[in-house]
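Structures incoming, each one as structure tokens.
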Structure I
Amino acid sequence: MEDGFYFERGGLSVNRFKITELGKDVFWLRDSERDHLVRVLRLSPGDLLVGFDNTGREYTGVILKIEDKSVTCRILSTDHPDVEAHTEVYIVAGLSKGEKMEWVIQKGTELGMRGLIPLRAKRSVMQLEGSKAQDRVSRWQKISSEAAKQSHRVQEPEIFEVSAWKDLAGKLPENTQWIIPYEEEKTKRLTAVLETMNIEHPIAILIGPEGGFDQTEVTWAQENLGARSVTLGPRILRAETAALATLAMVLAHYGDLG
């Protein structure tokens, strides 16, 4: 039942929610989380649920009271499940039209990405500015949040604001290692490059839009970010396929998948 994001705990179906506020012995659900509990799931005082607060912890709780603007839950137990990827992997995705970005965000969250930066690229058909960009990022964050619940994660990926090339270095830690899958790269395979990287440092995957990156963008990334171009094989992949395939390969290489 995807809409409820529930799972079996002790023989009971337990729904998952993002905690709005955490106290010593209680937590609160407000806004969309409160409305989903009340209007969609129709839960009542006495029902069990699980909350997470994006710190890596989850809390089994019982509903104490439901009010107009909040739901109060008493904490029964606290857990720190080992469900997050141990390697921090980010996707930097050139803006793509249609539902492609939504697909990458949803599936990337399920696989274990730490965050995603939407990038304005030369060949991006879709260009977002101002309030339209903010609205789209809010929608993408909601998709990520729902996917995090569905996949039983305890930390939602961060969906960054739409960015330009010059802003990328300031978005992620200084020691981030940058990879750029590029169809013109014929010799450097992804697995070989991963062998030389530090598992303790974040990895950012640069993925082009529908038409791929322009050569000047690849060169800029190499010169300014230290990005290493890699081949994913002899076949040309769609942008969304390349993003998820590279993410899965990186996580699998370091033991976070498979």
Structure II
Amino acid sequence: MKVLIVDDEQLARDRLRQILDDEEGYDVIGEAENGAEAIALAAKLQPDVVLLDIRMPGLDGIETAHHLNTLEHSPAVVFATAFDEYAIDAFEARAIGYVLKPVRRNKLTTALQQASRLTKNTLSEVAAEAQMQIARKHVCTRILDELRLIPIDDVICFRADQKYVTVEHDNGQDLIDDSLKSLAEEFSGDFVRIHRGALVAVQRIDRIEKTAQGKSRVILRDNSQVDDNELIISRRHLAEVRRRLKGV
């Protein structure tokens, strides 16, 4: 079993590696100290299972697992956590593998044998029950065999186009695998739907204005390269856009 260890503490990584090096049937193929490193290494090394710390700066374990799911060869996951009754209850209710810190040898090997691939819905439910942040801080795009993380704070809008969603952000645009519906639900606090095929970051909207044809459209605060024709507000969503701009 190829294992990738992810923990922001060196001593914790050393402890896990020592246990697995002493056990037959495990090959520790890499270590990462944060979620972004974990995603990059998993894409490159294709581990069978990722031993993933929950509480990490930047990307926490739940969000990292979410992005690992988008890999072509998505690994199984075992979470490592200090005692947290909410997280443990959520893991046990869904038969998700976990180990408590400080990690014991028999608990670790048992959890690795029971490791499973986790769906997006499962991760969202666990995050909610464990009283953790549900909405991701990033979305990710796949470029060849690599995943690129795009901070939500950099996103201007999401636009649906047939089977794909384009994310327009400060550094360009990329295709992502998420549906517009799921993005609308996950980021409802920061984005508003302007028509059936587009979500715009509320903080990026300067005002609403009328076009020469009498339609309403969004004007962005920055000089974005987003096509104005994509920012027409449907009559169905106009009242909600106005409400969100007023901060009501």
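Throughout, read-outs are computed from the coordinates displayed, never taken from laboratory work. On a predicted model such as this, the values are computed, not experimentally measured, just so you know. Cβ atoms are built from the backbone, for glycine too; each structure is taken alone.
Where is relative contact order in percent (Cα under 8 Å, 6 or more apart) largest, in which of I, II?
Details: I: 18; II: 11.
Once relative contact order in percent (Cα under 8 Å, 6 or more apart) is tallied for I, II, the winner is I.
Upon calculation of semi-axes √(5λ) of the Cα gyration tensor in Å from the atomic coordinates, which of the structures I, II produces 37, 20, 15? All intermediate terms of the calculation are to be shown ahead of the outcome.
Working: I: 37, 20, 15; II: 41, 18, 14.
That value comes from structure I.
When mean count of other Cβ atoms within 10 Å over residues 62-69 is computed for each of I, II, which one produces 24.4? Provide the component values of the computation, followed by the final result.
On the way: I: 12.0; II: 24.4.
It traces back to II.
Suppose Cα extents along the principal axes in Å, for residues 70-141 alone works out to 51, 34, 17; of I, II, which structure was it derived from? List each step's numbers first, then the result.
Working: I: 51, 34, 17; II: 37, 29, 19.
The value was obtained from structure I.
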